[in-house]
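Listed after this line are the structures, all set down as structure tokens.
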Structure I
């Protein structure tokens, strides 16, 4: 197991150094392994957290800083769903990563009836924060093939993972954990992330680049269509005004999309609730076929794209755009504003 790397240690969820100019503390894989065998007994707010990066400057808890400066040395997995046993999880980890060094332990809220797990897979060769995010996602996808659902929030470069801890309220009167299991394998660590995960990451990056181009293309087409009305009236069209007044990510959350980290969402029409919808600025691209016919516009390659207005029409008006226009114009006072604008132009002419 790698022992020399000093990774970011966060002493509780409220531990922030941005205004102090002080670097964060550090921890090692050896210390984490020891904690897995003897978990701390801190309250949940004071539990120790890990960012698997050597960059521990005062801004280390910011995703942008870790993407730019971070040097990462471990996969960090959070598995809260599925009621998997430690043995089942261990087999899946070996299938994806190989029989390498690993630290697996139950979370502070786990019980015998509802086991939840954290897993740390160290590797020797450092990777950047951007590569880390892509490879984390690739690991999630590889594990999903084994029926294991990872918390996609852990894709974020600065996302903190809690280290082994059983708080006092999860122990008996003698201080013994009501439930705790762990697995520490002190064999050789990975030299670098597995090639199959790198291949998945490359495929995902290529698909995301293509999706971004598709989103930009549709946005330009929509803007050109709506510009004609703006030329006639001197105002934004109702649809343009709606999109200008509403942030897409917020509309998605209000209409049933579930956040999955780093501008990814799960569609309410999806059965798996996986991260299948990505937001590029103010337009989303959905990779789930469940959205086809329910919201937005299908692209030639079988994806679906939509903006805030498309979501409003689909979720608030059952896909009836004329009804949506009537409702929005009434609620926003758009028609009155348009009439006043026309009167001002008439009086000036």
Structure II
């Protein structure tokens, strides 16, 4: 196994080459996980992974999770997410039309009913319907579930078909944060961001059906408060700064908030913190932190197909993960993550204790 530094991304980011993920041992894979916790962005090139092996490896670090699933299960009094999909496919009149569209789209973009894999693709069927998420238009800087206090901490993206000519970009926030004065860092530590979903802002050019369901995965509750400075599952402090859902800073006017955002934008969106991975192989695996790292898409995606799994890092951690440093957000997170894990039925998770 060969490890080398990714250009950009500050002191973070590594390439891993010359490793066979089809035959890698459990201990070797868990060691890669520990490296990834420290690097935030890990790109394993030329993996030749099957989708079955891909999902099974990711599950060794933590189960696939979507925070919004728990909300919908409780809303419709179900214990099984696939039961909700079937109700939507049968046009259940008791479900809100927006939710019916959401479940129908989820069913279309899932690899299959037994898989945790979501297709991210520009490919379409013979009727012009998208076969994957983010099927067209731009995909700007964001983090998944950015407007959720219990946003999933890890995302993986496996290149599958026609990826050459496209890129997945990453930007880290920690080096800029650590370079600030003690006084300004203290101010940043106290800032609470207000998140809102704006149609078309994250993925300009996306058709209305897909854009109408993105709110669930990005920011299902407008006005939610999330601290700006949090820690990754590896204990690295940085900014939870998904620019396309953050609308203002609590206690500040829009004008005052924009001044802070301009300072942050000028600091983090520089070549020292950004790396765009232009694919050279149809089997590269990108593993990336979703807490204090942002990602984007560039290039031609009309025929492109990637597989995505979201996940927790619970099996790589010795203690339960809590991203926040101040109340009431610590207590809210503990309550919410316990509720999600119980509702969705995740069996293997290091839960922080309820107070």
Structure III
């Protein structure tokens, strides 16, 4: 069983608790007297950038370190308004119940476009998967945008939000993007490893290709329902509870594959778990207050990205699992059962960490 423990130590040691760190919310608005911006980060991410422990991210420490946080985030990259360089001023930071909010202003006037290098998304102290999800507003026009380490440069104008950007974000969110598996040119587990293990657990449970696709689609349907409900403000659930439930769903799905040989209704279970997973991203979209085309583009693009990512993972894991099942002892009894136990233990570890630590 040695490979099992090596696997658990590597996965848990490198990825547990990554979810709260990997998303920032940015509101940018052009006004008559300049530009105003507001950035929300998780307390964990703000602590990393300020070199503070989570216990030191207090209201007083956050407030007094507003200039430093501005320098580590909004002011770190180039900002051009109609081709002219801009500088930030008047930083204000506050510790909210679930986030750290930084607000700043720039006297630059903008009539056409802002070109912004959101350089802090490349900060090595943040997870590789860190992304900034933003909302740009100028008068009655608004649009959504994203920035990450691979594409930190954004152009803010009245153009519609990028459907492709949200689609790519959905794929990366579940760890299915190839770039998520590389770090400094080396193979590494993605920040979305928990969802990768969830899909792997589905494959380990067996079934036909059709049943696997039905199960994956059931998950996406459930994910879509709660993502929409949470984004529109119909459902409010603590992210602490959501992340704990996600970990528990991983442990359950892996454990089920050990004692249920033919899960005819596994798609129902996956749909229920999809409802839980969808709440994990809903709080981010609801914080942007998107509406109309921007909201439709975000929801549709993100969910289709999640579905495409799941199908890609099944395309990789399915044939491998099918091949192992051809060997009753080495394949089924050792490799597949060991994999199920490992995923169940990893999910249980994440549950304890997220729920109680």
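Where a number appears in this text, it was derived from the coordinates with a stated rule and is not lab data. For clarity, every value in this text was computed on a predicted model and none was experimentally measured. Cβ atoms are built from the backbone, for glycine too; each structure is taken alone.
One table, with the values for the structure above:
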quantity	calculated
At a computed 4.6 (distance in nm of label points 7 Å out along Cα→Cβ at positions 139 and 219), which of I, II, III	III
Which of I, II, III yields 28 [relative contact order in percent (Cα under 8 Å, 6 or more apart), calculated]	II
Which of I, II, III leads on Rg/Rh (Cα atoms, Kirkwood Rh), largest value	I
For P(r) over Cα pairs in 5 Å bins from 0, in percent, for residues 35-98 alone computed as 3, 12, 15, 18, 20, 17, 12, 2, the structure of I, II, III it came from	I
If helix-only ellipticity at 222 nm (-39500 (n - 2.57) for each DSSP H run of 4 or more, over all residues; to 500) is computed and equals -12500, the structure in I, II, III	I
Structure with the greatest value (metric distance in nm of label points 7 Å out along Cα→Cβ at positions 163 and 235, set I, II, III)	I
